[in-house]
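Before anything else, here is the set of structures, which you'll find just below.
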Structure P
Amino acid sequence: IKNTTEALGWNTVKAVRTPLGAGDFSQYITPVLNSGADVLILNHYGKDMVNSLTQAVQFGLRDKMVNGKKFEIIVPLYSRLMAQGAGENVKGILGTTNWHWSLQDAGSQAFVKSFGQEYGFPPSQAAHTCYVQALLYANACEKAGTFYPPEVIKTLEGFEFDGMGNGKTLYRAEDHQCFKDVLVVRGKENPTNQFDLLEVVKEVPRADVTYDAKIFGGELGPYKVPL
């Protein structure tokens with residue numbers, strides 16, 4: 001995150017690591033109040049995100065003004081369960097998600113309709129991920145003509161597909177990373193129900209979020225490991 005934001009001209013006031021499951025994040029949030037920073041990126045997930053975001057809002061950061069600008073709290077990766085857990089505290093908070101049930105493409109609409117008929121509420125991005133992964137695995141096995149993992153892996157490497165919500169999606173062969181358009185979302189000020197917590201405010205093209213495969217280094221290893 002630091003490398004990316006600084007490449008865009010941001011200045012990092014401080015990067016702070018927090019222990020997993022800390023519960024009380026006040027000792028990490030308090031120094032932010034007089035730091036001069038105008039953005040706080042909470043790179044947490046699950047319950048840690050719920051707790052840190054809740055406490056940041058309680059400390060008044062969501063309503064704070066710095067250098068004539070509104071202070072922003074950003075959650076790099078949202079999930080609906082996290083948004084539900086944080087409740088009122090997600091209002092106005094920016095973040096990203098890999099899919100949202102409000103998308104209007106044919107694939108998303110078909111999935112939302114069938115899921116809703118089965119369960120009575122719209123699917124989360126986690127449900128969408130599970131659905132897409134099951135289809136991709138089945139398709140890869142069919143194309144490979146086998147369930148043997150190394151051959152299935154080879155079939156998925158460099159595989160590009162469309163029609164599942166976020167435009168053309170690629171499983172890059174070099175590092176097995178999945179690249180697709182990214183949704184920037186914001187916590188709704190006036191949600192209509194417990195599933196309508198986030199609104200899509202921007203779709204960032206895949207080309208803008210694709211990074212060099214060498215950036216993290218390392219090797220994937222052999223397809224088949226000797227017994």
Structure Q
Amino acid sequence: MKNKIIFFKNIGLTDWIKVANKMNYFTEHRDSFTFDEIWFVEHYPIFTQGLLKKNYSIISKNNFINNIPVVNTDRGGQITYHGPGQQILYFLIDLRRRKINIRQLIDIIHILIIDTLNYFSIKSNIKKKFPGIYVNKKKICSLGLRIKKGCTMHGLSLNVNMDLTPFNYIYPCGDIYITMTQIKEFNSVLTLEDIRIVLIKKLSQLLNVKIIKKSYFLENI
């Protein structure tokens with residue numbers, strides 16, 4: 001029964017630290033009876049640094065880049081930027097219970113984003129050895145996950161309609177050749193709500209769970 005239901009929570013625009021603390025608490029205290037959840041979030045401007053640190057960005061002593069805070073995280077990957085207009089999905093999934101491994105989940109996430117973009121006539125692809133999704137050789141979606149107690153944390157960030165300027169202050173994902181893009185550059189009328197509707201439908205199919213109606217969305221964690 002637990003494998004047939006996933007709670008999709010639309011949290012909205014909120015602080016990264018608040019969500020990270022909630023995510024850690026949820027994972028630390030979950031058990032075999034806890035339903036999986038996927039959180040849809042936007043964050044106020046922030047740089048997050050993954051475990052694969054490289055000195056590609058000049059960070060001041062008080063941990064700011066151009067007045068935007070920088071925080072260390074326990075996810076995989078390197079540095080990236082989050083800001084309003086970017087759709088973030090946090091996957092709180094019990095892999096053992098669903099009998100899938102992390103590689104399979106990453107494949108599912110790739111398919112999810114590629115199919116969602118394709119639904120809006122945006123052709124995208126993956127690159128070998130470079131996590132994420134690309135459109136016209138520019139990165140539109142970044143991935144960063146962690147496994148704890150056999151369960152996943154963190155997830156993906158899909159650029160929809162945001163200010164991409166802060167990406168110029170860093171080398172996104174530690175790659176000096178990466179240029180970022182977003183859905184707005186290919187379809188200027190789409191909203192985050194439009195994207196969420198398709199993401200939920202695709203997730204329900206890919207993870208073989210029932211479609212969660214909009215009435216199940218929660219405004220807060």
>> Quick check on the output: 5.0 is distance in nm of label points 7 Å out along Cα→Cβ at positions 27 and 147, derived from one of P, Q. Which one produced it?
In response: P
> Hey, Rg and Dmax of the Cα atoms in Å, for residues 43-138 alone derived from one of P, Q reads 15.8, 44; which structure?
Replying inline: Q
> Computing helix-only ellipticity at 222 nm (-39500 (n - 2.57) for each DSSP H run of 4 or more, over all residues; to 500) gives -9500 for which of P, Q?
Replying inline: P
>> Starting from the value 11.6: which structure in P, Q was mean projected area of the Cα convex hull in nm² calculated from?
In response: Q
> Out of P, Q, which one gives 3.7 for distance in nm of label points 7 Å out along Cα→Cβ at positions 35 and 163 as computed from the coordinates?
Replying inline: Q
>> Once Cα Rg over 2.2 N^0.38 Å, for residues 91-178 alone is calculated for all of P, Q, which comes out largest?
In response: P
>> Quick check for you: by relative contact order in percent (Cα under 8 Å, 6 or more apart), which of P, Q is greatest?
In response: Q
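Computed from the coordinates by the stated procedures, all read-outs in this text should not be read as laboratory data. Predicted, not measured: the structure shown is a model, and the values here were computed from it. Cβ atoms are built from the backbone, for glycine too; each structure is taken alone.
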